[in-house]
1. Suppose distance in nm of label points 7 Å out along Cα→Cβ at positions 128 and 240 works out to 4.8; of I, II, which structure was it derived from?
2. Using the calculated result 0 for helix-only ellipticity at 222 nm (-39500 (n - 2.57) for each DSSP H run of 4 or more, over all residues; to 500), pick out the matching structure from I, II.
3. Starting from the value 46: which structure in I, II was percent of Cα pairs over 34 Å apart, for residues 176-503 alone calculated from?
4. Comparing structures I, II by relative contact order in percent (Cα under 8 Å, 6 or more apart), which one has the largest value?
5. Given structures I, II, which gives the highest value for Kirkwood radius over Cα pairs in Å?
6. For distance in nm of label points 7 Å out along Cα→Cβ at positions 344 and 376, which of I, II scores largest?
7. To test your reading of the models, identify which of I, II gives 5.5 for distance in nm of label points 7 Å out along Cα→Cβ at positions 64 and 312 when calculated.
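Only the coordinates and a few stated rules stand behind these numbers; no lab work does. Just so it is clear, the model here is predicted, and its values are computed rather than measured. Cβ atoms are built from the backbone, for glycine too; each structure is taken alone.
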Structure I
Amino acid sequence: MSYKIPFSARAPLFALVAIVLVRLVSLGVPDLIDTTEGRYASTAQLMLERNDWVTPWIIYKGVEEPYLGKPPFHFWLMNMSYEVFGLSNISARLPSLVSAMAIGLILFLLTKLVFGRRSAYMGTLVFASSLMSFFLGGACVLDMTLTVGITLAVAGFALAERSRVWGCLCFAGLGIGVLVKGPVAVVFFGMVVGPWVAARWWRGRSWLNEIRSLPWGLGIGLFLAICIPWYIAAEIRNPGFLNYFIWTENIGRFLSKSYDDHYGSGHVQFRGAAWLWMIPSLVPWSLVLMATLIERRRSISFRGAGAEVLNDDRLSLGFFWAISCPLLLIFARQYTPTYLCSSIPGFAFFMAGLWTRVADSEGAPLIPSRGVTRGMLGAMGLTIIITACVFYSLAPSLSGIVVPIIVGVAIVFLATRPFKMYDSLSLICLLAVITTVGFAVTTLGANAHLSRHRSTRNVLNYAATFVTGESAAIGFANNLPFSARFYSSLMNHPKIRVSQVDNDKISSASEEILIVRKNKGDTDMVAGNPFMERLGDLGRWRVYRRTRDSGEE
């Protein structure tokens with residue numbers, strides 16, 4: 001399709017660079033969140049300290065033990081980040097940002113070859129500025145790195161007919177995915193390709209060319225070379241690993257809400273919840289799509305549009321890619337919404353293809369319209385203001401309320417301005433950058449609350465102010481948070497050791513300082529102990545000091 005409006009890559013390139021910079025400067029806040037971020041950050045830290053690049057390690061119930069729940073590829077990336085930049089919030093989260101950038105590059109190349117350069121920028125912007133991409137691209141989690149493998153596999157499959165190299169990259173992507181999170185990567189890929197092939201067969205079209213174009217012999221060899229050596233080494237080092245990892249972690253969580261997870265409890269979802277989770281995960285673009293459909297409801301035949309999507313092999317690939325994760329999880333009970341991450345590039349690819357189809361008489365795309373853009377910006381500005389006020393009421397912070405309100409008011413004002421000189425791609429650039437800024441300042445507004453209540457850096461620094469000697473042991477009652485092990489290595493006090501103190505050992509433990517969650521069971525037990533002096537509260541934590549040992553007279 002030809003466009004009458006001259007195309008310049010300056011605006012989308014600027015927008016993409018701005019999005020990356022905004023995410024980079026906001027990597028440090030909030031502190032690492034327990035349990036997920038703290039768990040992965042401390043796991044990579046323990047691997048580095050032990051110089052063990054085969055077995056991930058975890059602190060479970062206060063004791064270090066092998067972590068058999070995840071493969072090590074993302075931990076390897078974190079270890080390299082730690083080696084170069086040292087331990088910090090930023091270095092722990094940086095591999096996810098690098099993974100997000102890699103996804104953006106793969107998505108851009110795929111979309112450019114399939115739909116053209118203009119659409120490639122549009123699709124990449126949609127991916128980069130979606131809510132889940134923004135937060136997981138700056139979180140210490142595995143999902144963004146897993147999505148690199150799946151995106152590479154889908155792109156390799158789609159472009160295998162063009163080049164043998166792309167066919168090999170398909171298998172390489174699967175190997176990376178299996179080395180990040182296990183066989184579930186192959187299943188996610190199958191949920192993209194399987195329905196797409198089935199739809200082509202149902203329409204009476206040939207589907208064997210795409211399958212035959214893959215270099216099966218070389219590809220399978222490459223796949224096995226990437227992932228199998230570690231699985232063999234892990235089983236040798238930890239007998240029984242394969243049985244637990246394959247059957248419990250990769251199968252049981254999808255079949256039962258009470259599967260035997262050794263490392264904690266899963267997140268129980270009602271059946272089909274993944275479809276609803278897709279809406280907030282894709283904000284603002286899920287809302288843009290819905291608003292556009294409502295705005296153009298009289299000119300769109302939904303039945304005809306659905307048939308057109310299925311009849312177009314390129315659009316249908318994006319469609320099945322976008323729904324692959326919720327389709328797989330439709331009957332699952334144990335998963336987190338982050339499992340939807342690998343569908344986000346598919347949605348972006350689908351939107352890029354759809355964008356080229358919805359055009360005015362001159363061939364200029366009409367998604368989003370100026371009215372939809374104005375509505376999205378206004379809603380975003382108000383949401384930032386309201387969210388900042390809510391978090392300020394939970395944990396007052398001057399920067400956490402002033403900056404978000406200023407930004408929110410500015411966005412609302414921008415929404416009232418005319419967009420007469422903006423074409424569709426310019427509106428997408430504007431919406432993508434402003435959305436990313438909105439996500440960043442909302443994170444700033446939530447920083448004080450999350451850092452005090454969902455992490456341990458602040459309370460450890462607070463507790464350290466009461467340490468009298470050159471060294472001290474700080475105990476956490478009943479449960480040692482993962483982030484405590486990570487942050488204890490970063491404290492200014494040179495000899496702080498953290499540990500878990502069970503309730504039945506509180507009186508006899510040697511820890512000088514005890515930190516307790518402010519829930520009734522824990523605080524009542526410690527408050528009634530005559531050997532403990534209450535020092536103060538910080539967020540969800542209460543800090544005590546041991547006055548004397550229980551064995552003293």
Structure II
Amino acid sequence: MRPFSKFLPLVAVASTVPLAAGQTLSILVAEGDTVPGVGTITRVDGVSIANDGSTLIEVDTDNADTDADSVMLRNGVLFLRENQALPAPAGATLGSFDGASIGPGGETIFNQFLTGAVTTNDNSGIYFGDQLILREGDVSTSAAFSPGTTYRGFFDVKFSRNSDTALVVASMDDPNIASTVDRALVRLVFNQVSGLWEESVLAKEGDLLPGQIEAVADFETGAEESAANSQGLAIYTVDLLGDTSVDRAIYLQAGAAQTLLMQEGFSSPIPGRNWGSLASVEVDLNTSGSWVAKANLDNSDTATDDVIVLNGDIIYRAGDSLPDIAPHTLSDFGGSVGVWVTDAGDVVWFGDWDDPDTSRDEGLFINDQLVLQEGVTIVDGETIIDLSDITEQVHVSPSGRYIVVEGEFNDGTDRDAVILIETGIGDNYCAAALNSAGLTGVISASGSDTAVDNNVVLTASDLPPNQFGIFLTSLDQDFVPGLGGVSNGNLCLGGVIGRINTIRNAGSGGTYSLALNLMALPQGSGTMAAVAGDTWYFQSWHRDGVGFGSNLTNGVSVTFD
């Protein structure tokens with residue numbers, strides 16, 4: 001459906017924090033780099049990364065025109081710049097960026113403030129690439145609002161783990177809601193037939209949600225304070241009317257069904273402790289419906305009131321210790337930085353602990369493993385002296401293979417840079433065809449690219465739900481569109497193709513995985529062992545729903561040491 005792109009790291013680096021097999025670090029963008037035709041980068045303001053490694057980075061420069069000094073870099077190249085003319089509306093120019101997200105192939109969605117031929121009543125809009133899809137002042141097409149309801153502005157907007165659905169926190173003016181400015185969570189879905197984006201309202205101000213006696217007064221509007229997936233689920237925090245000690249609650253929504261997950265003043269999993277303030281809680285939701293939240297307990301013991309919650313269970317808590325920080329204990333989980341749960345179920349989080357040496361007491365974790373630590377991790381010969389723990393300066397791809405984080409380096413100028421953590425192995429190649437879920441299937445490899453380790457896991461994602469599939473392998477790559485009518489998909493393998501006859505099912509989340517036996521990879525009628533120097537190519541074939549036949553993911557190549 002859309003062009004495939006693969007962004008390669010720019011600079012190889014080393015770290016004194018032990019890295020897991022297959023995990024690498026690299027620098028993407030740094031203060032002092034030049035943006036051709038604009039100026040020198042002076043600050044990093046936001047980052048986003050997709051499953052194929054496509055990146056979107058907002059930076060400020062030293063351009064003398066302060067109305068045209070901020071830019072968006074897509075895959076390291078100038079993409080958008082303040083004050084540039086926009087295709088729509090006529091006469092409008094780009095004023096500033098407010099919320100941005102990137103999907104596979106470099107697809108982007110933004111909330112942008114506008115200047116030029118606009119007024120204060122229509123000076124912002126949601127853009128898919130350069131296509132204006134929703135503008136302040138537009139009348140909503142959703143039946144959830146009263147006729148004539150107009151949009152008054154937008155807060156966060158992000159893809160819902162793919163580039164065909166998005167979640168928008170919006171303000172509007174509904175004549176039948178008493179307040180002057182009303183709020184709602186709106187899902188945008190791309191209609192493949194019409195080529196248009198369609199609105200549906202998940203929840204809005206004035207709704208009475210399950211388990212409540214007071215109506216919704218507002219929603220949290222921050223960039224990490226709501227999330228949705230491609231399967232129709234969403235997680236968000238509501239601010240209710242009435243008693244302020246119990247007025248914030250977190251809900252999981254599936255279709256029209258809304259489930260209360262936690263509420264201020266209600267019991268937590270810790271005996272004798274209730275949930276504390278749930279204002280500005282960071283949340284995330286993966287493709288299979290697992291959710292994570294960075295929350296608080298009541299303040300009866302402030303040293304142990306910060307927690308990370310996964311599917312209702314507290315998995316990390318202030319006061320806990322971990323092997324990578326022992327004998328010290330966690331004190332909090334960062335400022336306004338988010339928390340993520342990947343499609344593989346891993347939790348990515350920021351931690352601060354009680355090391356008396358405050359130059360090395362913060363870091364980024366994947367589950368229990370410390371993967372980036374201030375004062376310790378060395379990048380390109382220089383030590384990271386600070387890691388950003390604020391909104392939009394850390395981001396994790398839905399698969400979890402890629403993480404981007406803004407940090408500061410001690411190279412004499414304390415320069416800012418964007419660091420890429422790559423947790424997978426191999427390189428994607430070849431373009432997958434659109435499947436019946438409206439997505440292009442993605443294959444990824446994780447584990448170790450050292451053959452004797454015999455530790456490689458293949459994962460296929462963005463598949464049609466509940467369809468079965470298998471993995472294929474070869475020592476050659478190719479590109480055969482449509483498989484000559486045998487399949488809707490594109491074959492990315494050549495030569496002798498082996499079939500791993502372990503059938504997987506994508507389930508409701510549209511994903512499945514398989515651990516390989518590198519000692520016996522199928523090749524024709526026999527098997528072969530992967531050895532150092534070999535490059536193997538992998539792809540997944542899958543059923544594609546009633547009436548659609550079958551399809552294939554893209555390909556991934558792994559060169560073994």
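1. Source structure: I.
2. Numbers: I: -19000; II: 0.
Answer by label: II.
3. I
4. Greatest value across I, II: structure I.
5. That would be structure I.
6. Working: I: 1.5; II: 2.1.
Largest value of distance in nm of label points 7 Å out along Cα→Cβ at positions 344 and 376: II.
7. I
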